[in-house]
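What follows draws every value from the coordinates through simple rules; no lab data is involved. On a predicted model such as this, the values are computed, not experimentally measured, just so you know. Cβ atoms are built from the backbone, for glycine too; each structure is taken alone.
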Structure I
Amino acid sequence: MSEWWRDAVLYQVYPRSFADSNGDGVGDLAGITARLDHLAWLGVDGLWLSPVHPSPNADWGYDVADYVGVDPALGTLADLDALIAGADARGIRVLLDLVPNHTSVEHPWFVDARSSRDAPHRDWYVWADPKPDGAPPNNWVSGFLGPAWELDTRTDQSYLHHFLVEQADLNWWHDAVRDEFDRILRFWFDRGVAGFRIDVCHMIVKDRLLRDNPPLTGGEHWMDRLGGQRNEYNGCRPEVHDVLRRWRGVGDDYDPPRLFLGETHVFDVDQIVSFYGQGDELQLAFNFLFVFAPFEAAALRAVVEQAEAHLPAHATPCWTMGNHDVSRYVTRWCEGDPQRVRAALVLLLGLRGTAVLYYGDELGMPDTDVPADRLLDPVSARFQPFLNRDAARTPMPWNAEPGGGFTVPGVEPWLPVGDLGRCNVADQQADPNSTLHLTRDLLALRRALPALQRGAYATWPAPDGVWAWRRGEHVLVAVNLTGEPTRLPDVEGTVRVATDRARDGERVAGTLTLGPWAAAVLTLA
């Protein structure tokens, strides 16, 4: 059980949007605890919580003001302990979000750091003098665009912030920072937390000399081109691996060992692979090439084949279709089409490795329209409609009643609910042909078939627009990502789960037919 995560399905919850237990319109920890039976019924292995720590919410929890506390809007430390205990009783492990790149400017460390150049916490952050003409210390660009530096007039130096100005970057060259995070890890591990998803894992250590980034070469992934420069000196520095090895050592002191899952937001497969180290760094690293690929067989297959070819034997791939920072897969990939949604779920859950579902994925939940006057995320307000993170963070629809079962009727939720009649848990749970039941049955099949747990991946010959692969020797997954029917020859076996549930149990003797946007998992004869 020490490597439980190798074939696990993790489930990400955005706590403010899952379930409101006290009727204030904001989801909370007690609400999640009250809904754990849904996750147990679904069959997930782990629960990843987006940040629950005290925060001024400039970036909705990703600006942490206390790493060992709980935000009062979400509950108390006792509520989190109860959630961990309730999940454990159902065989579900709990992961927290660790945000080590930066803190809120309201964190006591930074409040002290900006008070004086001689302050005890001054060197916990990255400071530099502006250039003689007043320009920023170097050319680094914030992930939200604009200079990554803010002049602080209290001490006439600039502090580094790779995201909002309210998020000051920590100085990971400083031993006191490393020691403090060791203590933070142990605090949570001692409380039963099974591991961490590490925010912007690849960026936490920056070039010690603060050198300018070089210009683009023209061969970068489109996501890497957004800042107009190659992030050579403020991302993927070799020293970040020292930090990850140190954390892995802390986690491995526990029984079972604790899990580290990295938000490795990079678009080069060799860089992704590097974060696994020699089996002594991350156990899992997100592959964002998959998330940002088009919903086309050739493109997605190429990402997976490349990962399979490069990952060493000790490394497990980690696949997801979305999270709190991007449009939901139902909208971004599937254009809201229920058939495409079902095909996407078969695709994700049929791959080798760890799968991560974002809350609502199991329902086929699309982006929710959030009017401009209801936007709360500053990034959404700035970049919509190109990027609207609020649209993917709206409340979980539990039923079709007013409030959607998320909050009590008559209370305005913190973000709007979507079309409750179209998509909610209660209606889909009552319908054995629903997307929810398809998801549950796919998870059950992963547990039932050893080949879907640890079986190797091997591409299976298929027509253009169709992606098929074998898992181990006796399981075939086939997904038609076109609007036309197709046929796969030389298939002998039994359909175990199909997007068309009427086909479950069907015997295939020679040719597998798939309708438009249809998919199936078979055991081979």
Structure II
Amino acid sequence: MTEVSKREFATGPFCAGALLLFCAVTFYYFAVLRIDFSKTMLLDLGPYPDATEYFAQAKALRREGWPSIQIGYDKLPSRYPVGYPVLMLPWLRVLPGADSVLAPFRTNQTIGLLLLLAVFAFYAYLAMPLTGGFAVLLLATLPGFFTFCRSSLSEVSASLLIVLAFMFAYLGVKEERRWKIYLSAVLLGLSLNVRLQSLFFAPVLLAMAVFPKRGMRLRWLLHCAALPVVFVLAASPALAFNTLQFHSPLKTGYDFWAPYFGMKHLLFCLRYIPRNALMLWNQATVQPHGYDAANIFGTGTSFVPAFVLLTCAGLFFIRLSWFIGCAFLAALSSFTASLCYLFGRDGRFYLPVLILLVAVAVLPVAWAANNRVARKRVLAAVAVFILFAGACLGYPSRSGYNTRGIDRSQAWDALHFTTPPRQSIQFVAQRHFARLLKRQPGIVLSDIDPVYLNALLPRSFVAAPIDGNHHYKWSYTWRYDRPQALALVEHGLEQSLPVYALFLSHDEMSTKQSRLPTVPGYEWHPLDNSRGKAAILKLTPVGFDEPWPPH
């Protein structure tokens, strides 16, 4: 082969791979980056309490240097790790105050784009740019991926660290470079600071044990012993944080806010496997399936049958090795743990495994491309390309909660996510309240999540629930009910602070006003006469007419 032909052979696949990368990034731009979140309900930061606590921790870090959530005057620990809120900090610095609620979404959008580029760079480094192009297009159009890239949850952040850990573990074994396996341990340890479930991917670190033995056996043993130490050190921020707050590295915020499950050992159980497996089966066979977080940020579908078939075909192309055994054991460990998890019917817990399966699903596509160029096994190659097109288009599939039609395209639905526009009711209510009262100090009682309100309202306000009907009523340690609400109101009056009640609408106000604390000598009066917006009440002395503030 001449020097010119070698150059053409190398340039052709790279250009084709770069073109596929461009297609993937273009789709990602229109499906994720271009979304106008003000036209969606996502600014409500559902699902509760996950997204609100992540955002509140980030705001507390920005303001006070310590992650916490606030209810009333109480600064309390969150049930979730602090890794994802830390990743939000750069965006909190960039976004102005009114747009700070976009920080969780901008963080995931950025991380999703970095993951796409990392996948292509990994294959390009292995001199497989065309395979990298196919892989990055499969990943960009994977419904679970682009759905949670526009979410306010931590799954994509953890997935980036897990995927990078697998990449460097593979390179470490392939190139016989131990420092890359150590880097894999660091990345996987850091992922525990984002999602505790990342622990189940730890078997991939067995790659150090299968590292080729050269020289002294003692040196090999020392490296095998040092790797877990590096892993624990990388995970130590979460362990230290748990020790400081809960006096044990193995206790988390779940033990504080939902101790019942930990005390009864119900979080993981074999009897959850049938119902969780049924959810996966229903998605794989395009049958109606239950509601989960993917319905908030997308159509509720995390993967399509064509992707499953491509993955099954890819199993026949895997070249067995010790690293493949470690990777398979790690993925199986995480998958099994999710199946045994109490909330394992939520597709987001399987997202890291789905992303890793892209490396398997792309194998038959690369094989078909090579055979198509060589004009061999044309029919089989065409069949694989049909599956590839179906996986990228997300067709056939089902969109929505327990819908009947199976003729949906996930790619088409992704590009029309905000049509028709929907308004974020809770965000509009708190913004109306903040604009009306500006920076006046005061106490706010509301059925809107108090953690959400305290993170968004000016710091001069303190938000708390109306009574005991809130998301934080399951704790055995911290209690808030009608007596605590009354005590908070009386404390505000003693401090000459105005006390308000915020409702989403006037209809809600007329329904729930009776739940507000009753203080002798005081009564609740409407503060704002604007219809169609949030309703605001103020606690005033009997017979005192509070003038409406100017609009």
Starting from the value 0.25: which structure in I, II was FRET efficiency 1/(1 + (r/R0)^6) of positions 263 and 511 (r between Cβ atoms, R0 = 35 Å, to 0.05) calculated from?
I
Any idea which of I, II comes out highest on Kirkwood radius over Cα pairs in Å?
II
If log10 I(q)/I(0) by the Debye sum over Cα atoms at q = 0.09, 0.10, 0.15 Å⁻¹, for residues 87-294 alone computes to -0.38, -0.46, -1.00, which of I, II did it come from?
I
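From which structure (I, II) was mean count of other Cβ atoms within 10 Å over residues 183-190 calculated, if the value obtained is 23.8? Before the final figure, lay out each step's value.
Details: I: 15.6; II: 23.8.
The value was obtained from structure II.
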If Rg/Rh (Cα atoms, Kirkwood Rh), for residues 343-486 alone is computed to be 1.06, which of I, II is the source?
I
Just checking, which of I, II has the largest value of distance in nm of label points 7 Å out along Cα→Cβ at positions 55 and 399?
I
If distance in nm of label points 7 Å out along Cα→Cβ at positions 151 and 447 is computed and equals 6.0, the structure in I, II
I
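Which structure, out of I, II, was helix-only ellipticity at 222 nm (-39500 (n - 2.57) for each DSSP H run of 4 or more, over all residues; to 500) calculated from, if the result is -7000?
Working: I: -7000; II: -17500.
Structure of origin is I.
Among the shown structures I, II, from which was the value 33, 29, 13 of semi-axes √(5λ) of the Cα gyration tensor in Å, for residues 159-390 alone calculated? Before the final figure, lay out each step's value.
Numbers: I: 29, 23, 20; II: 33, 29, 13.
The value was obtained from structure II.
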One of I, II was used to compute relative contact order in percent (Cα under 8 Å, 6 or more apart), and the result was 13. Which label is that?
I
Across I, II, distance in nm of label points 7 Å out along Cα→Cβ at positions 31 and 423 reaches its greatest value in structure II
